[in-house]
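Please find the structures below.
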Structure I
């Protein structure tokens, strides 16, 4: 943990596709018509299909696992405030920022996802266990 510091950040971007939604539904069994049925979705306040809300959380997980703190990172706790819908075609940038270094190889991070228009679609915090180096 010697190389980690408060204020350190990392991010990654991904375009959300129909295939992403289909694969997520295949893994989880969540085939909610709000994600797949344009007629059903037209009757919701979003007026069109939206991505599963947990997909941006997965993008945050990927940033933590692959960039900061890096491979071997394990989630302990995650909060997520869903602020705006994610739609097919959106480019979501997931970012994390270290906000607290704790005992027992744990850190707290601010988490955020924004779309290509700069709209925050999700924000929250994560508590993770940091892997030992070497």
Structure II
């Protein structure tokens, strides 16, 4: 079964819902499809991949996402490539949109550094 794809409007709506639920600012560093959508290189994506630098932000993001209806998909619903990515947690909503969330290290290989952060660009800013 092919998973649905989600466009910029859908993702921005999810970010708006999230902004209303976080109690303190959370800096999400995005990688993958959302960046390509932002720069007009892709129309839609099946998920959003984010890296967080602190455990506090990680915990706050998880709490807020669960509050807006995200849940951990069952073992059977996570394909082998997803498992190999080694996200710290994968959350999904009723539409099938997924968040692959990494805390400091992506795919057991790439450690998010201060230098990487200094090269990042602000794509979206949401405030509650």
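In this comparison of I, II, the computed figure -10000 for helix-only ellipticity at 222 nm (-39500 (n - 2.57) for each DSSP H run of 4 or more, over all residues; to 500) is attributed to II.
Each of structures I, II was scored by FRET efficiency 1/(1 + (r/R0)^6) of positions 7 and 31 (r between Cβ atoms, R0 = 41 Å, to 0.05); the highest score is held by II. Which one of I, II has distance in nm of label points 7 Å out along Cα→Cβ at positions 23 and 119, as calculated from the coordinates, equal to 2.5? Value 2.5 for distance in nm of label points 7 Å out along Cα→Cβ at positions 23 and 119 corresponds to I out of I, II.
Consider the structures I, II: one of them gives 13.6, 41 for Rg and Dmax of the Cα atoms in Å, for residues 71-110 alone as calculated from the coordinates. Say which. Computed on structure I.
No value in this document is a laboratory result; all are computed from the given coordinates. Keep in mind that this is a model prediction, so the values were computed, not measured. Cβ atoms are built from the backbone, for glycine too; each structure is taken alone.
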